[in-house]
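Chemist: In structure tokens below, several structures.
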Structure 1
Amino acid sequence: MRRWMVALCTTALFVTIGPSAHGANEVASGQFTMTTARGVLPTWTSAGITIIGIAPATVTTSRFSTDATVELPVVARSRSASATAGGFRIVNTKTNDSVRCLIPTVDTKALVVDCLTSAGYNTALFTIEEIATKQSFTSSTTRTTIYQGMDMRLTTAGAQLLTRELGANVFSTSVQVADGALTLTRAR
């Protein structure tokens, strides 16, 4: 099942991003992590909104429910876009309505996190306002790049989608929603 999911995610990345001029579509590994910003999870919780992981991604809530961390494994890369496996759902616990973010693709050049939605189309749900640090490490066989301090906010389309589908007025483009980090390793 897991191999099937990785194959599906890799295929989805190649279809979404398309082939590059230099054949840069490649298998990659690593992890993309999003941790909700201060005050976001308590605000969502008070409105009956929660976040749930879609395997192999996980969501971990802090001890006092002040934040939630989504961890997604990286499975492929094409140019500046890294595809992850799994995803997450943002759910209205009162109505059971949800918005799925499947196979999130993190593009460090376009500065967006793009999701395959429940409706079957891609949308840039999050914008990356800034990346605080970028470090690269090279060995004889691999190249690892680490992006930290990704200030993430909802895009206008993302906020509108969540508000419309979940019937809650707690989604805004004007506040930081999450802090992201991406570790990406690929063959040299």
Structure 2
Amino acid sequence: MSVRTARAAAAAALVLLPPASLGAQQRPAPFESITLGLSVIRNVDRNSFHAQWSPRTGVGVRAGMPFYAGVAEAGVEQLEFRSHTPSVPGFTGRYYFVGWGLELAPASRLVVSPGVRVGNYAMRFDDPALPEGRRRESEIALELVSRAHWLAGARWRATISGHYRVVLTEPRIRHLNLTAGVARTFRTPAWLRDFLD
């Protein structure tokens, strides 16, 4: 393990692991509700990847449902990367993911959610001169997530989060992304609960 990887892992652990004093809030029944969220995303780290590409602001959507000891989620995030050099094309990256995390309540209106995600990172390159078969690439990606929610009533919440993503390309793509957004919770329709139970 390199020094850089060890530092990133240690930083992620500090962000993701809540203090031991935090107690779990009262758990809803599995699949009882569904929370839909929309967020804006910024890639904030700078490494060798950024010598060739610079990020634009991205967007993400996610859906989460209580699932026994935690929350299961699925969603997609998209960011565009502009090329700095003529030797490489710019590209659009979409991360399709599923994940699981805890929800812990250190205060009445605050919920913190450490979690993990796994998914497919799909890249579409902008260069029209590339053959169609080489304009797309996809790789498995893993992500550590730390999210904080401020509860604005029973249904709405504002969220901020940090995501440390590793895309299993060669060489690896490592991104630290920050997001801010809103989410709304709905009662899961009976037909969907029946299907999931």
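Chemist: Assuming 43 is percent of Cα pairs over 22 Å apart as calculated from a single structure, say which of 1, 2 it is.
Modeler: Structure of origin is 1.
Chemist: Match the computed value -3000 of helix-only ellipticity at 222 nm (-39500 (n - 2.57) for each DSSP H run of 4 or more, over all residues; to 500) to one of the structures 1, 2, and report its label.
Modeler: Of the options listed, only 2 reproduces it.
Chemist: Could you figure out which one of 1, 2 the value 52 for percent of Cα pairs over 19 Å apart, for residues 34-113 alone was computed from?
Modeler: 2
Chemist: Something else: When mean count of other Cβ atoms within 10 Å over residues 98-105 is calculated, the result is 22.9; to which of the structures 1, 2 does this value belong?
Modeler: 1
Chemist: Computing FRET efficiency 1/(1 + (r/R0)^6) of positions 42 and 146 (r between Cβ atoms, R0 = 25 Å, to 0.05) gives 0.25 for which of 1, 2?
Modeler: 1
Since every read-out is calculated from the coordinates, none of them should be taken as a lab result. Here the structure is a predicted model, which means the values were calculated and not measured. Cβ atoms are built from the backbone, for glycine too; each structure is taken alone.
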